[in-house]
Structure I
Amino acid sequence: MRTDCLDTVVRNPITALLTEPQLIRTGIGKRPRTAKASDPVVTQRKRLDLDVALAKARASNRELDPVNRL
């Protein structure tokens, strides 16, 4: 890898973090929110809620469909 590319990818962000400590504080503040949003239990619950809503919508459509009433 070329050194100028390495500077862009590695050294520049580290220099920015060292010169602006607020960036570190902001990054640390985001971690709990990111972890909470990526909780597998929460994700699974959202999927299940969506599945239930879709099943209810399909059942409702079947009840309204005149062909299914026969």
Structure II
Amino acid sequence: MAELVLMICLMPNMTGCTEKAVPEATASDIVTCLKSAGDKVIEWQKANTNYAVIGWRCEKKGTSAATR
């Protein structure tokens, strides 16, 4: 399993930056995660307008500090 991890900052001053795993953006493997990540990032950004997405990555589920 793979998960999408976003690097986000609180708007408008770009403070409080952190990483957040997106629970609804899991995939069977890294390649599948990468293929769908762009759409999932846009979807998350539209639903969370107080934050700015400054980066993202796909990684093996459970290995990110964002999910521990």
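Only the coordinates and a few stated rules stand behind these numbers; no lab work does. This structure is a prediction, so every number in the text was calculated from the model and none was measured. Cβ atoms are built from the backbone, for glycine too; each structure is taken alone.
Taking FRET efficiency 1/(1 + (r/R0)^6) of positions 3 and 27 (r between Cβ atoms, R0 = 25 Å, to 0.05) as the criterion, the top structure among I, II is II, with the largest value.
For distance in nm of label points 7 Å out along Cα→Cβ at positions 19 and 35, the highest value in the series I, II is held by structure I. One of I, II was used to compute helix-only ellipticity at 222 nm (-39500 (n - 2.57) for each DSSP H run of 4 or more, over all residues; to 500), and the answer was -25500. Which one was it? This figure was derived from I. Which structure, out of I, II, was FRET efficiency 1/(1 + (r/R0)^6) of positions 11 and 51 (r between Cβ atoms, R0 = 41 Å, to 0.05) derived from, given a value of 1.00? Source structure for this number: II. Starting from the value 0.97: which structure in I, II was Rg/Rh (Cα atoms, Kirkwood Rh) calculated from? It was calculated from structure II.
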